[in-house]
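*Asks:* So, here's a batch of structures to check.
Throughout, read-outs are computed from the coordinates displayed, never taken from laboratory work. Just so we're clear, the structure is a prediction, and the values are computed from it rather than from any experiment.
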Structure 1
Amino acid sequence: MEERRVLKYRSEEIYKELDRRMKQRCKERIEQCLRERCEEIEKLEKSDSRLMAVKIRELTRKRGATRSSIIKDKYGNILTERVEAIKRWEEYVKEL
């Protein structure tokens, strides 16, 4: 990665090749990790079903989206203060 970072502005061709190889290695490593975790789950199927369920949940759980607290006023300006946002919500509800 360091070599790729250094070459980013020097040689576009070499950078692209290093970038492609790095991304390929990352994909391979992710695939390997998933395969290992699946094998572990398969082994737990015979011995510890509770732990197996926990591992499956860890593997398949959805990563929740971060909540955004950004709110805009009538004119499209972003309100950063909590008090302003609450006032805007009050305004919005009254308009409804």
Structure 2
Amino acid sequence: MIERFYDPLHGEVFLDGRSLKKLNLRELRRKIGYVGQEPVLFNTSIRENLLYGKPDATDDEIIQALKSANAWDFINEKMGQDGINTNVGNAGGQLSGG
């Protein structure tokens, strides 16, 4: 509701005391980050998937991002020698949903 993809059928949604309907939609959306429930992963390595977000990221930056996301331990334990170079499969099918 906060990104105004839909408006409520009843009532209003307020942000900082202002109705969302009165805010500039483009400006509102520029200030909101959205992370969907289902991640989008491409049929390539963990490393390559992360490079879509920052093409010039170093391996150290990638590892730090994975640590920040609490994914680093999982990758080290489950991905074996390939680590961040492990292919995640189509739509991440090689990874556990848990």
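*Asks:* 1, 2: which one has P(r) over Cα pairs in 10 Å bins from 0, in percent, for residues 33-72 alone, as calculated, at 27, 58, 15?
*Replies:* It was calculated from structure 2.
*Asks:* A value of -7500 was derived for helix-only ellipticity at 222 nm (-39500 (n - 2.57) for each DSSP H run of 4 or more, over all residues; to 500); which structure in 1, 2 was it taken from?
*Replies:* Answer by label: 2.
*Asks:* Rank structures 1, 2 by relative contact order in percent (Cα under 8 Å, 6 or more apart) and report only the one at the top, that is, the highest.
*Replies:* 2
*Asks:* Tell me which of 1, 2 gives 2, 10, 11, 8, 7, 6, 8, 10, 13, 13, 9, 3, 0 when you compute P(r) over Cα pairs in 5 Å bins from 0, in percent.
*Replies:* Corresponding structure: 1.
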